[in-house]
1. Hey, distance in nm of label points 7 Å out along Cα→Cβ at positions 82 and 362 derived from one of 1, 2, 3 reads 5.2; which structure?
2. Give the label, chosen from 1, 2, 3, of the structure having the highest value of distance in nm of label points 7 Å out along Cα→Cβ at positions 106 and 378.
3. If helix-only ellipticity at 222 nm (-39500 (n - 2.57) for each DSSP H run of 4 or more, over all residues; to 500) is calculated from each of 1, 2, 3, which structure is the one that comes out at -10500?
4. Distance in nm of label points 7 Å out along Cα→Cβ at positions 330 and 402 computed as 3.5: which structure among 1, 2, 3?
Structure 1
Amino acid sequence: MSDWVEKDLRYIWHPYTQMKDCEELAPILIERAEGVKLYDDGGNFYYDTISSWWCNVHGHNHPKIKAAVAEQMKKLEHVLFAGFTHRRAIELAEKLVSITPKSVTKVFYSDNGSTSVEVALKMSFQYRQNTGQEKKRKFLSLDLAYHGDTIGAMSVGGDTVFNRVFDALRFETLKVPSPYCYRCPMGKERKSCSVDCLGPLAKVLEEKGEEITALILEPLLMGAAGMVVYPVEYLKGAAELARENDVHLIVDEVATGFGRTGKMFACEHGGVGPDFMCLSKGLTSGTVPLAATLTTEEIYGAFYDDYEKGKTFYHGHTYTANPVGCAAALASLEIFEEEKTLEHVEGLIPILHNGMEKLRELRFVGDVRCIGMVGAVELVRDKETKEAFGAGERRGYEVFKAGLSEHLILRPLGEVIYLVVPLSITREELEDVLSRTYKVISVLSG
């Protein structure tokens, strides 16, 4: 163990980590990165197969983003965003409005995915107060959802390991079963069902629509739930039900945005026009923190009035619309156009999906699910009954450890092993990643 890692363990508390695990597997000291690879202090490389927590889009150290950040630092590193503005924020807002669904036209900046969700929740809630709809105070979400780690975001999140211990802090929300096809809440099989899981959602909206201000969804891909991919028909149906019941639709595109699902935004698959869109992660390609919440003219208009009317949205962050972050985001969006990123991944998606499908033959692989450039397998004890492994068995963690020796970062979500690779990955690199992943899981499957 290097001196640096010893100091890390002396001073640092890592996120989502049981620090006692570090007695067995100490943190890996990363010294540099290039493209889709990370390099540690011993010169070993690792494919960044989870895009450094799903945010790296164009590969590490992209020259265009680095140049944009360096140039911005020469001019303006930060300025308060209340009563002041700057060109990069204006340019980015204009660009975001031009590439997102036509329903959203106003941009509110914040720092990260959780804050982008908090902004949407608070805006929706205050909109109802500003317009005299004071009964509409509740939020509706899916029972396995993850929307962030702040109090509001946890409240609309599911009853999961991420939130359970903080249950007393969360405010009351309404939940409906998640459209988790492998473990269908309705007891159906996807090939023969009619998206019956929309039934509970329709019932809650019919019975309590007058109390609900907004429905929040991760469109098509529920990330922290275990990369649960659900039918586009559910997304379209949920959007229509929300509209019919005068309930705002919040799409949390923090993880699904910027090309991950094969389109720039996942809601495009269903032609959905939300009332709020939450963005972060890939917005700057993981260079610096930045987030944005987009909303409609109607919602913006409900806050626009004389100061003494008390309709001001009192919410903000110190680093709102940070110029360096905005410059990085603009460069990232230019790369999408210059390098034709979405066209590039079009040719890679079949390779990823076919490679993941081959894992289905392995002993402990119960389900394979893919969308765009995201692929996942769920490990189970029994493929026939779908019996899960016990909590103490930690098969996913065993895969993670074994993956490191194959130069892969297969950090699991419980017993779900997944790939969320940078969109800049080449065909050869992707095939290598898939081959190594197959090898790791096949060895552990016995």
Structure 2
Amino acid sequence: MTAAETFAEWALALRLEDIPIDVRHAACRHLLDGVGCAVAAHRSGVAPYATALVDGIDEATVIGSGERASVPRPALANGILVHALDFDDTHAEALVHPTAAVLPTAFAIGEVTGATGADVLVAAIAGYEVVNRLGAAVTHGFHRRGFHATSVCGVFASALVASRLGGLEGAATVNALGIAGSTAAGSLEFLNTGSATKQLHPGFAAMNGIVAARLAKAGADGPATIFEGEHGLYRSYLGVAVDPIALTDGLGTRWETTRITIKPYPACQLSHASLDALRAAGVPSAADVETIRFEIPGEVSSIVAGKPEPRTAYEGKFSLEYCAAVLLIDGELAVGSFDERSLTRPDVLAIASRISSTDRPFAGPPAEAPGICEVRLRDDTVLRGEVDKSRGGPDAPLSDDELLAKFRANGGSDELAEALLGLEHQPSITKVLRGAWAS
């Protein structure tokens, strides 16, 4: 069997009772976090264009506003909103934002098909497992070649989720994955300009996955060898061959859903360990700081270092210098830290200009590298902060209370949190989403 055939067979046969309770709870936590990130993005107005294609047709819900639109338009909108603040979750080894690609499709197709919460949860977990495996097979590989792995890999997860919830059979689901491969895309050129096109990528992935599944259901076919073929995903994008058995190894026994990191900071995941190390250094006050030096892998440096004066709010999320300066001065790095007016704060820029980084090689995934910083104070005292990994991941997860605090701060209600954390018991995903913004 090809990898696509194995993914399809496993995902379509998956039952709620096959999934361990801790995996179900982890998935609910990530869906909750994704909704909170989307609500915060809607409230902040950071991506007003997210709803540009909303048509008012009563099929599925746009998170935050409760607007309704025909599928796959809400999936596009919700994918953008979940990812717009760069506050959504990350799988460190895959370096993908799983919920941003999975949630929009699971909710949109779940609504239009009248799915229960359990239906949506099982489909979402299938999507999580696939997107994480696709990215982890070539850790940081897509990023090295200038592709955004969330978008490239996310379209396949979306197609699989849409196929399961849409009632496709095995052959049609394989076709949907094959069709999705022709829309897998997402450029990292925004890193060089400060533009916010990265916000759009998960929306495209969700939307195109739904389109692929609908085309397959209507009879269109796609290559079953889309992953391992001569012109498949890995050979054409990265010039490498990936063993299809390795891609699907552990399905149903090794759960990648439990290995996704929930972010405590609304900034690029590759900065998080360094920011935690700065906190660990115990700096008495920003006024005492002469210089700060971070030790980071080259693959981290190429994305987040060397931008002490970010040109745009979005570029600020990819500036370790800016993020560290704000954290040091304000004691927190929050959604409001990236307001356009904050970019020109003299106190922040003064500290940011005195922050540097040096290369510290790391053999594992860049997002799992330790955080190390050295702070020299004006009296020549040297403070050192180190953390093994950033907070929020499987080795140092946020507690449910911490997650709920983040959700509330993002604008989510306790009633909605309760419904999402108990998703498998909800009789209707539409009722959950409509009720959330009924007022």
Structure 3
Amino acid sequence: MAMQRVARAGLYVGVAAVVLGLSKVHAAAHGYDFTASARFGWALAFILIVCFATYAMSLPDLVTSRRAAWLASIGAAVVAAVAISILQLALGSAVLPRAVVFGTALVVAPLGALAAAAGRDAFSREKERARVLLVADIDDRDALASELDEHPERPATIVTSLTLDAARPHDPPDLPVVAAAADAKANLVVLSRAAQDDDQIVVQAAALHEQGIRVRTLSMFYEQWLGKLPMSELERVSLLFDISEVHAPRYARWKRILDVCAAVVALPVLVVLMPFVMLGNALGNRGPLFFRQPRTGRHGREFEILKFRTMTPRGHGAGDTTEINDPRITTFGGILRRTHLDEVPQLWNILRGDLSLVGPRPEQPHLVAQLSAKIPFYGLRHLVRPGLTGWAQVKYHYGADEADALEKLQYEFFYLRHQSLELDARIAVRTMRSVFGGRGR
């Protein structure tokens, strides 16, 4: 991933060089000292706006094709130019010359596309570095291959795999795992829980470890490369880890302080939005402004979650679940959902202490009862305060059935195990990227 970080840094440095370079040229042409003028500060602010726009558009590391890279780059350039233009209109003053603003926009598009191409090439090269030999059954292999094709935290390729029977030496001189690693040029061996219980397989993995090849359990690999804890690998004892919100009082206090501060700062957004949402409701979403529903919170305590209503007034009762493209969603409600603006009233829940900014999403009580009866360890997620956003939300698509709940729970266990202010910040930034990238529900 180092080359991807270099591509990102190169994009940001390039943006700064373009803005400052164009500003310097304009100053020289019009006979004023750029660094001594107020425009120097605004140029720095514009650099931050452009960099934020490129990040929000998933540049340079999350675009998957050349076309997507160009669209994202053009989008970032337009967003940045519009943002600074709106700011100038609000201030009633041209804080930056038009030549700088539009010149930057023209350069950012190809620069972003170039950085995205470098990022994709780096990801492909990095993918080849983690060459995995997997010792597991066929179902585990297929599941892992599918996971690695989705959104891994670190890239890897399964270059070969062995079933448990194929990994055991049937003739004493044979070492199937060692031979397979050599043939496939594997540099990482991953063992399922069943493989770890087989001494004949573990001895071969130890021999490879002595040769400098890394060895991971399947559970460790899921954690480090995919950011989740697989249910197939979990036992009750493996879930007896410290949870910062429970076992680290200092973290819990800082998390709550940051929640309150963020909610207080963002509350004006709710106040500003309400007239527009009321107007939108009057035109295309007639009925109550807010939607209220019981949810299960920390320690199983129920609370009432608050959102802007997005469905017909009788379309969503207690106990109902929402499907993707649900026909009960109104036209204006769909806009609120896609932009995530329907979630803004939950700032009140954060102030009340029902929610945190980051944590597992709260479910309806009847779903909690059903899932607790069917999914082992489901109740662990209620040891912490639920969140407005969470690791499962940024890693997994929206869903409401039991299979989706099980998938999301694996990400939630990862969050519980690694809960920290740093991880909370990563989740918050990824959520902003998702929102500004237009990936609504």
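1. The value was obtained from structure 1.
2. With respect to distance in nm of label points 7 Å out along Cα→Cβ at positions 106 and 378, the highest-scoring structure among 1, 2, 3 is 3.
3. It must be structure 1, since only it matches.
4. Going through each structure in turn, the value belongs to 3.
Since every read-out is calculated from the coordinates, none of them should be taken as a lab result. Here the structure is a predicted model, which is why all the values come from computation and not from measurement. Cβ atoms are built from the backbone, for glycine too; each structure is taken alone.
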